[in-house]
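No lab work stands behind these numbers, since they all come straight from the coordinates. The model shown is predicted, which means the values in this text are computed figures rather than measured ones. Cβ atoms are built from the backbone, for glycine too; each structure is taken alone.
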Structure P
Amino acid sequence: MQSIIVDGDTLYPSKIVCVGRNYVAHIEELGNEIPEEMVVFNKPNSAISDILRSQMDGEPLHYEGELSFVVRGGALAAVGFGLDLTKRELQSRLKAKGLPWERSKAFDGSALFSEFVTPQEKIQKLSLELSVDGEMRQSGGVELMMYKPETILQEVAAFTTLEDGDIIMTGTPAGVGPIHTGERFEATVRAAGRTLVRAAWVAQ
């Protein structure tokens, strides 16, 4: 089982529940339609990795930075930064055929996380930043989400059991793109301007 660090403790998530198309600007940059209801898909525990890969099975990977939450006692207990890696070409082919996305989203090594911490500020004040080789690529926060984290939690819990340690990824703001070998990704989670968590990876 792959693990994450939450307030210094090691936890083993049973699953990662992901929300797609939760930022309007990101929906528009990929040419998608705004969904009538929340888009949800899962990644397994084996998706968790600390290695940022630029390709998988010969296909280039794209990054998506996301505010991510650890569930404890049925509540959003801690926040961190998550990278959702995507086989974008495969995803496009699957969507065109009306097929599920799992092959392009739930593969081993498709989810990277910073440490998770318990925020003292309200969830509504959380935001993220992602830079690549010093260039800001993504920034955004809860205020831009169509479905806020508490709403996501309620909707997900209505149809699936969330175990302690499970992760919810809340979608990505605009600015996604391909990963190139050697690039340095620097991620930050902020609360009302204060830095809560930092993480960095170099693409392999």
Structure Q
Amino acid sequence: MNGLMEPLDDAIAYVLLAAGRSTRFGGDKLLAEIDGRRLIDIALHTAEAAGFARRVLVIGPDLAGFKSEGWTIVVNEQPQRGMASSIRIGLPHASSAKRVVIGLADMPFIGADHLRRLASSEGVVFTTQKDGTRGAPAAFPETSYDRLMMLEGDRGAASINWDRADTIEPFESGALVDIDTKQDLEAAETGVFGV
């Protein structure tokens, strides 16, 4: 969906994780392009189109100085410490929100409608991955923030043993493709994902 949706309640925040080291890609993958658009710009636009008024972007030191209007940008100076470190750095900038959606910038085909469904859901909600497991993007109520802040290493929020957590599947075919290698990027450009 290209058009902007109605604004969400500004008590709902979006935290976009974009501090990965891109070691398998061999360079900063978020500046790589699909159809003339950089991955990071696609991710930013999707969140904006979904109607998030409160938006936090966590970047690595290689992108320090990156700016985008309407985003609070924070730098994870030690992205080698894993995804958990980016969650711990980004979440405090959204801590006054009653709900937060956490997404990954290397998933360019997640649609605005899916992010909006997560934002409008209740409790802890993950996205159903291709193998049936729980993963990103995911949404959390404020009662879960303390547990998220205790994450360590490269373990995401799905590694926590939540008492109750739901999952939803994205509507879009191919939405769960993430770009980790140049081969992934080539497949994304041609629409051949090997799934």
Structure R
Amino acid sequence: MKKILIDIMKSFGDENTIFCSEADFQFCLAWKIKEKLGNRAEVILEYPQPTEKKINYIDLCVIYDGKKHFIELKYKTKKKEVYCHGVKLELKTHAAQDNGRYDFCADIQRLEKYTEKGSSSYAILLTNDNNYWNEKLPCKQSLGYAFSINEKQKTLHGKLEWKEDFYKNPNYKFRRNKLELKGTYNCEKCWTDYNPGRVPLFKYLMFEILPNQ
């Protein structure tokens, strides 16, 4: 499955495919996977995973060779005029990169929980915001340092949490759950140019999640 995803992302990049939203990215990726695997695979969007308290939804589930492969996607952009599916539009500025990094790490934790024996899952972040891959001198004292995914940054592993001041501030009401990753994920080796030489430049970070890490 990993090679299939790499090949699809390369084909998107070679064609300089820009998505208008995360949902657009999700749909196009599902379509390409189905094209490649045909009747050998079932591709399901928003696959439900029940928990004790609620139902969580995984962006994509690919059932292939009797195995479930889960895929979680993030699409983070900054403002730029682009052509998307032949239409000129302006990408939104999402900003709040600390929250984006936290959410990506939370995706990894979720996939570690759900990935079944003999299968593999994937967390993918696609962005034209260089604050994700080239965060300038991430400070060890910054609130979200633990979630940094800079391409020259540390690996992600073990307990990840905000600095203490975050939990003391009542204004920070969301993303308060502390995370813990069983696997080790090397940011430096996994950032990949999506559409090299193009403007805006996109890169993507993809981690493979295996069971029982």
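Quick one: relative contact order in percent (Cα under 8 Å, 6 or more apart) came out at 31 when computed from one of P, Q, R, so which one is it?
Derived from P, not from the others.
Structures P, Q, R were shown, and helix-only ellipticity at 222 nm (-39500 (n - 2.57) for each DSSP H run of 4 or more, over all residues; to 500) at -8500 was computed from R.
Can you tell which of P, Q, R yields 1.9 when distance in nm of label points 7 Å out along Cα→Cβ at positions 19 and 75 is derived from it? Answer for the origin of the read-out: P.
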